[in-house]
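Right after this note come the structures.
Coordinate-derived values only; no laboratory data. Remember, predicted model here, so these are calculated numbers, not experimental data.
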Structure I
Amino acid sequence: MSAFERHFEERETIIDGQKWMVSWHGAGPSPQGKDHGAAGLCVTDTNCIVLITLDGEHWEVPGGRPEPGENAEETLRREMMEEACVRVVRAKLIGYSRGTCLDGHEAGLILVRSCWRAEVDLDNWAPRFETKDRKIVSVAQALELLCNDSPYDRVYRRWFAEAQLV
């Protein structure tokens, strides 16, 4: 796969009132930027996707920032348990989401988050931390919920495609 095929053209978007440039980078060396943790497309044994909500209205994939000394896969496994109450059975790095703040109070900040396909087993739902609810949905439903008016729609679509879910 060529470098052109591995990355898509950056897309400018507004996130929390700031102007960001968001891009997808394929698996391999992490792009330059501050480590912003790991996120997982949690796939169940029935090929469904686990989503979470922090506000009871908007759905997202679970993910979060690393704790001191954690590598990306360790962050993934811990965050999936904490946010979605799932145990990662197998994990495969799919790529990276990279955001560069162009305008706003974080101008110049570059954040990089590793994006994984995580084969998971579901544990009993016991919400902790900031997660309010979890939902297990089909791949099509997940894409609809994640991409509807999302500044990350192209990242999600590329992630699902490269994870061989669509």
Structure II
Amino acid sequence: MEAVIFIGLQASGKSSFYRERYFHSHARISMDLLKTRFRERLFLDACLSTDQRFVIDNTNPTRAERAPYIEAARTRRYQVTGYYFRSALAECQERNIRRQGVERIPDHAVAGTSRKLELPSLDEGFDRLFYVRLVDQGFEVEEWNDEIRRPRPPDASL
């Protein structure tokens, strides 16, 4: 069984990626849909107890926020795959402005998520990690590469 965890800013393409890649195979667990952590936990428990594949479609910006999902999935012997949605804050804010009704979130919420966003790491318990980028023709998915995620020191030569 597979557990998929999305990591990224609001309006970075996570829910669209779910619809394109996982709608027909994985249950979607999302605070946008379930509204409370209690409901979310019930749905997660139902997936785990029935061996249902699932996607955690939340921002999951920190290791601490990802840890309960990873631990629960690993306990049930799920393979855990993470997708980090690479995007600039300004791009997400622009896409958010184009959202209508309840889908549009306050601008400060996107900025707040950006400030606390921590890159994922295999040592969190992921079996696999990928980068995802929203591009004009859809999504570009790239294998995780630690060299990309580690910034060079400012004085490092190219």
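Structures I, II were shown, and helix-only ellipticity at 222 nm (-39500 (n - 2.57) for each DSSP H run of 4 or more, over all residues; to 500) at -11000 was computed from II. Given that P(r) over Cα pairs in 5 Å bins from 0, in percent, for residues 11-90 alone, derived from a single structure, equals 3, 13, 26, 27, 21, 7, 2, 1, 0, which label among I, II identifies that structure? That value comes from structure II.
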